[in-house]
Structures are given as C-alpha cells and as structure tokens.
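These notes open a run of structures that come right after.
Coordinate-derived values only; no laboratory data. These figures come from a predicted structure and were not determined experimentally. Cβ atoms are built from the backbone, for glycine too; each structure is taken alone.
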Structure P
Amino acid sequence: MDEHLIINLRVADMRYPLKVKRKEEEMYRRAADEIDYKLGQYKNYFTGQSSQPLRSADYMAMTAIQAVTEKTEHQMRVELFEAKLKELTLELDSYLRNL
C-alpha cells in the first residue's frame, strides 16, 4: 500500500490538493480546519471598515502571524524546559557523586 495519498483541503473557500503521508492526514485536516476557523474569527473581528479595506491576503497574514507566534511560544517553552532539565540532571549527578 502506498504510504502517501492526495487529500483535498478547503481553506478560505479554495481547494488545495496535497500529497501527504497517510499517518499525517488527520493532522493536515485539523490544521486546515483551524486555519479556516481563525480566518473566520479575523474576518468577523476586523471588518475592514477603516480607511483601508482589508483583503483576503490580510486575513491570511494575520492567521499566519498568530500560528507562527503560537509555534514560537511552544518552542521557547520546550527550550526552557530542556535547559531546566539539564540543570537538574547536572545537580543530581553532582549529588550522587558526593554520596
């Protein structure tokens, strides 16, 4: 059986065919749903009635910024956790050597 398949994702009323690994299909579908949800939130919140109307690309940019910010926050937390874990491991090693 082929490890890849082509799925069609709908985001912002556009269809995007993607070749993905079978085991990653659900992840891609959830990501597309989340993007569509966030786009809807931005479109409802920022109606573009200011001096310059907003375009679809503006809403996509806001969604991308939010997604990358969340990813960066997660990465920073992981780095902090890893540093603390390394510090505690060194402390534990030092303690065990002095027994």
Structure Q
Amino acid sequence: MYIYNITSKIDTAIQQQWLVWLKEEHIPDMIGTGCFTEAGILKLLETDDAEGPTYAVQYKTESKSLYNQYIEKFSHGMRQKSFDKWGNKFVAFRSLMQVIN
C-alpha cells in the first residue's frame, strides 16, 4: 500500500471554505479517478499558523502503478482546478510514501 500525501498551508481567510471544498469536491474527485481507495484529512499541530493553518491530506492507493496512473492522467488537471479555485491563497507540496506495516 502507498500513501500520496499533500501538505498545504492555507490562507486564514479561506480556511473554512477550503475545508468544505476539500471534503465535498476535491476528495470525491480524487477518489473518483479510481486511483485511490480512501482519504484522510489531518491538521498539523505545533506549527507556525501566523500565515494560516497547515493540513495534510493522505490518499491511499493499492499500488505504485495506480499512483503512476494518477500522475500521468489526472494530476495536472486536479492541480489546475485547485489553482483556478484558490489562486495564490495556498501552497502545497506532495510526497509518496510506502506503508511498511
């Protein structure tokens, strides 16, 4: 199993709207690609929230090939939809992790 982690710092002014969008639109769209089986939202604690809170969304996928399929077929469009909606009011970085246990 693999986890595709997206960590985002969100402008305080959009925090509540962003969370609604994340739960109601973005995560269902990501699961709808067929590349991920589930997702979880985490809020980072003990971080500097002066410029806004930081969240991590972790998407589970059964195989590296499904992750690669997402990257090849869907990632550009999903990222563009985020930028079209929120502009420069967030910054995100992504990582792929393999579950060992």
* Structure fact -> Output 49 (relative contact order in percent (Cα under 8 Å, 6 or more apart), calculated) maps, among P, Q, to structure Q
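Can you spot which of P, Q the value -23000 was calculated from, given it is helix-only ellipticity at 222 nm (-39500 (n - 2.57) for each DSSP H run of 4 or more, over all residues; to 500)?
On the way: P: -23000; Q: -9500.
Value -23000 for helix-only ellipticity at 222 nm (-39500 (n - 2.57) for each DSSP H run of 4 or more, over all residues; to 500) corresponds to P out of P, Q.
Here P(r) over Cα pairs in 10 Å bins from 0, in percent has been calculated and equals 13, 26, 24, 17, 12, 7, 2, 0, so which of P, Q was it run on? Show your work: numbers first, answer last.
On the way: P: 13, 26, 24, 17, 12, 7, 2, 0; Q: 15, 49, 30, 6.
Answer for the origin of the read-out: P.
Using distance in nm of label points 7 Å out along Cα→Cβ at positions 26 and 42 as the calculated read-out, with 1.7 as its value, let me know the right label among P, Q. Working shown, then result.
Numbers: P: 2.8; Q: 1.7.
That value comes from structure Q.
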